[in-house]
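These notes open a run of structures that come right after.
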Structure P
């Protein structure tokens with residue numbers, strides 16, 4: 001029996017186990033199982049691998065997409081460029097890191113992009129935001145980040161986001177966990193009153209299906225997309241890599 005799983009902490013928000021269990025049933029895959037491995041610190045990863053010799057692949061979620069890298073034997077080209085990993089292939093005792101978030105995000109956002117989405121504000125600077133920036137830049141979209149503490153040229157703090165800025169940035173991507181189950185009433189602190197019908201709001205969160213961030217955008221007529229399609233695309237890509 002080949003084992004696959006998800007590492008992160010906490011894992012109460014994750015649909016991955018359900019997604020893969022249903023996939024295995026639907027596609028009559030009888031020699032595979034998928035487990036959630038909530039590890040409190042990334043330093044526990046080598047022990048987890050040791051304790052589960054049948055592990056063939058791992059998905060990586062918050063907060064380990066960047067801190068997992070030193071524990072890996074190699075990175076594929078995309079993961080190296082992005083600087084974040086959300087998929088690990090375990091083969092012949094080696095752990096190889098990939099980034100399927102980028103693929104998933106690209107597939108899921110493409111149908112919604114229009115000519116006015118030439119500049120993007122990415123909320124958050126964690127591992128997921130790096131995959132978002134990588135894809136948007138590839139498409140030719142100019143990216144800036146919004147964060148609590150400014151550490152780079154292309155970053156703003158939340159207090160700086162105003163009407164002029166939202167007029168200039170018609171694509172806003174939430175790459176923070178704000179609004180994720182169970183804290184469904186939380187949302188990034190941006191001035192939603194300046195969102196318009198020419199905006200596209202994309203939330204990487206898929207649980208709940210409509211976050212407070214998306215609700216507030218929709219009230220202003222904006223197009224709103226959640227992260228469920230991204231989850232599906234990145235999971236299928238991970239399965240392809242593992243097998």
Structure Q
């Protein structure tokens with residue numbers, strides 16, 4: 001199973017995998033029904049979650065029903081419990097929309113929900129994050145999760161995110177982060193895919209963010225709250241929801 005998942009992740013382009021998952025997902029959810037682990041996004045429970053990872057695969061990472069990962073389930077719980085995302089009238093911009101969220105957010109009557117990406121089939125607007133086709137101060141909320149590590153000029157991308165966010169707006173900009181690393185590491189001379197995957201965690205990542213990520217966002221103008229949201233949950237619930245203990249949610253404000 002692990003070798004099969006690694007093959008699919010590395011061989012097939014992401015847009016194809018998104019489309020394929022719509023067919024595969026119902027069969028996975030049926031076959032793995034149980035009571036050991038629960039996906040908080042849809043409330044369904046399973047005997048196991050699936051392994052996931054481009055290099056070293058993580059056990060119990062991928063939900064069979066929503067195809068959510070640890071970060072998606074943590075974000076869902078944060079949005080549901082700590083924000084007005086599901087109740088307030090908000091204009092939302094969502095970069096590279098995750099399949100676990102897309103239809104659920106699209107169906108929320110309180111949101112004016114706009115998705116954007118260069119390649120995703122789920123994007124309403126095909127756009128470069130470094131040159132967005134939106135007016136200044138347009139959006140109440142911006143979700144930009146696991147995107148910036150793909151962007152060579154992340155400073156420009158952050159400036160664009162700041163530009164299109166309304167005053168008093170907020171956002172969540174999750175990234176894969178090595179909290180043991182003080183400084184972000186990047187080296188654009190490394191072009192070999194295997195070497196990039198080894199150093200950056202994925203072949204199409206251009207850096208590994210360290211603790212200084214939060215200060216970089218602050219230098220753009222954002223106020224940043226570093227939320228260790230798993231600290232709100234018991235060890236039993238962390239295990240039941242298959243969360244990554246200690247993962248930080250970067251919540252930004254303008």
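Every read-out reported here was derived from the displayed coordinates using simple, explicitly stated rules and does not represent laboratory data. Note that the structure is predicted; figures quoted are calculated from it, not measured. Cβ atoms are built from the backbone, for glycine too; each structure is taken alone.
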Checklist entry - To which of P, Q does the computed value 13.2 (mean count of other Cβ atoms within 10 Å over residues 45-52) belong? => result P
Item to check | Given 37 for percent of Cα pairs over 18 Å apart, for residues 141-196 alone, calculated: source structure among P, Q | outcome: P
